[in-house]
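Down below are the structures I want you to see.
A short reminder: the numbers here are calculations on the coordinates, not readings from a lab. Quick caveat, the model's predicted, so the values are computed rather than measured. Cβ atoms are built from the backbone, for glycine too; each structure is taken alone.
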Structure I
Amino acid sequence: MANIVLKNALLVDGLGTFVPDGIVVISGERIEALGSAEQFAGRDFAGYEVIDVGGRLTMPGFLVGHHHLYSALATGLAPAGPTESFVQILENLWWRLDRVLDEESVYYSALVGVIDAV
């Protein structure tokens, strides 16, 4: 994997903090450091490919942090009856699905869910 420096980036974190003229230092597959250009003043990036991103928005990738892996098989599944209450949703969708799942179905549902989460 390459070592890369993204410079002149508009950084944003999960809290809505913006850092203009930001730098992201990537070593292999990991983000090594990030911050304002001022924080990296004087740092030698020899051995890194330096890419000027032209002030473009640069933010973390979006990953699903909470997932019910078995639910992948429910996508597009029509409820068997009304879904006006939580109990009706359980009875007419989830419990109906649960009754027909076997080990192989659960495995593939989890696999699809994991792929969907990244």
Structure II
Amino acid sequence: YLVAHSWADLQIHVFWLNGQHLLSTVLPSKIECMITNSTGEILITGSSHGLLSFREVWSLQELFSIDMNESGAIRSLSFTEDQQYLLIGSEDGTFSIATDPEARWRHFHSALQKTPILGSGM
């Protein structure tokens, strides 16, 4: 998918890679930055009003949002390499770190499965 935002009409648009327009929705404020998760299924946007929103890319349905307005507009978003943490840069120069507890548990469980267990008969 390709995702675009129009500041003029506050719409966000989703397109196929061939340019075919799939859908649009109107947002309550301007988007300052956006990023998708590693699978490309979840779109995370940061708004000029400090709202961090999580949406399904294919439907643009909002899954949930976090009001971070006390720090101003959200200016940047970036995932860590392992996708466990979302780094959020704000207008006032602060940054926040968000995590998904379920993703952290899956990562931890996967690491445990790869860890050899030493015998206890010593």
Structure III
Amino acid sequence: MGITTNARLAWLADSKSNVKAFPAAIRYDFGYALYLAQRGGMSASAKPLHGFGSGVMEIRSNDASGTYRAVYTVSIGDTIYVVHAFQKKSKAGVATPKPEIQLIRQRLKQLLSEVKNAEKKSS
């Protein structure tokens, strides 16, 4: 995984529909952060997701209705994948809830398997 410029953006599972349901200000924040990532940059609201290494980033944004998060890969090939997007329900602590972490791990595992299979087919 490396940083590329002008990377394309791909959405996994329900991540795009989840972001579309977020408040407008949150969608703007996430959109800008993903735009920067596509161009090889990084938004101030994006940080490495703990426990996943430097290739998996988390965008955090808040408004009066709560805290919202989106998780994406820095890049795999020429693509940045939005793995998951959700509203954090718990008001206690800043840690990402365990069910969300499990879903992120599951989607990343599936993504990496699909990428590996695609590479084998193209060889």
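Kindly point out which one of I, II, III the value 7.6 was derived from, the read-out being mean projected area of the Cα convex hull in nm². The correct label is III. The maximum of distance in nm of label points 7 Å out along Cα→Cβ at positions 50 and 74 over structures I, II, III, that is, the highest value, falls on I.
One of I, II, III was used to compute helix-only ellipticity at 222 nm (-39500 (n - 2.57) for each DSSP H run of 4 or more, over all residues; to 500), and the answer was -6000. Which one was it? Corresponding structure: I.
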